[in-house]
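Quick note: the coordinates plus some simple rules give every number you see, no bench work behind them. All figures in this text were calculated on a predicted structure; none of them were measured in a lab. Cβ atoms are built from the backbone, for glycine too; each structure is taken alone.
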Structure 1
Amino acid sequence: MDFQYEVKGASLTIYVPRELDHHVASQIQARADLAVDTYRIQTVIFDFSETEFMDSSGIGVILGRCRNMGFAGGKVKAVHLKNERVRKIFSMAGLYKLVKVEEDQDE
C-alpha cells in the first residue's frame, strides 16, 4: 500500500491511507524524514481524512516525527480526524498533548 504526500513551502502534508499499519508506517517514516531534510520542512501535517485504522506502528511514526521536528524547531499537526476509532487511539496514546489537532483545514 502506498500513500500520497505534498510539499508546499515549508509544510509537508502526508495523506494517511485507510490503514496505517507497520507496512505503511515504515514508508511514511522514510519519505517524511527525507522530505524534511531535503525541503527544510518546518511543519508536518498528517491528513487522516481517509484513515479508518491505525496500530501502534502508526503511533510510533507520529511520535518519531514529533521528536524529529522538535529537534529542528518545527511542529506536527493532524487534520481531519473523522474516524472515531482513530480519535480514540489518539486519545489513549496521549497524542493530543503532542500534536496540534485541527478538525477542519482548507489548505
Structure 2
Amino acid sequence: MAWAMVILAGLLETGFAVNLKLSHGFTKLWPTISFALFALGSFGLLTLSLKSLPVGSAYAVWTGIGAAGTAVYGMVFLGESSSTLKLVSVSLVIAGVIGLQLSGSGH
C-alpha cells in the first residue's frame, strides 16, 4: 500500500509541475489553485508512505515518476522538443524507478 501511495504521489507531482508552468508565475488563478491541490496531495501521500518506507528509495521513486511524467507530458501536450536522447533518458529514469521497486528496499 505504501508503494502505491508513492506512485500516486509521483503522478500528482507531474500534475503540480505542469500546473506550475501553466500558472505563468502564479498569475493565472485556476492553474495556481490546481498546482496547490496537486502539491498538497503529492506531499501528503509521500509523507504517509514514509511511515513505512525508507526515505531514499521512496523519494527517488517519487521524483523519478514526477520527472519522467512531466517530461513526457511536456513533449506530448505542450509542444516541447523530443529527441532520441531525451526519450532514452526518460526510459532510463523509468527503468531506475522499476529497479528500486524490484530491489525489495521497501520490505
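To which of 1, 2 does the computed value -14000 (helix-only ellipticity at 222 nm (-39500 (n - 2.57) for each DSSP H run of 4 or more, over all residues; to 500)) belong? Comparing all candidates, it corresponds to 1.
Comparing relative contact order in percent (Cα under 8 Å, 6 or more apart) across structures 1, 2, the highest figure is found for 2. When distance in nm of label points 7 Å out along Cα→Cβ at positions 54 and 70 is computed for each of 1, 2, the one that comes out at 1.7 is 1.
Given 2.7 as the derived value for distance in nm of label points 7 Å out along Cα→Cβ at positions 22 and 38, which of the supplied structures 1, 2 does it correspond to? Each step should come with its number before you reach the end.
Details: 1: 2.7; 2: 0.7.
This value belongs to structure 1.
One of 1, 2 was used to compute distance in nm of label points 7 Å out along Cα→Cβ at positions 6 and 30, and the answer was 3.5. Which one was it? Each step should come with its number before you reach the end.
On the way: 1: 2.5; 2: 3.5.
Structure 2 accounts for this read-out.
To test your reading of the models, identify which of 1, 2 gives 1.4 for distance in nm of label points 7 Å out along Cα→Cβ at positions 62 and 94 when calculated. Here the read-out was taken from 1. Of the structures labelled 1, 2, one was used to calculate Cα Rg over 2.2 N^0.38 Å, giving 1.12. Name it. Only structure 2 yields this read-out.
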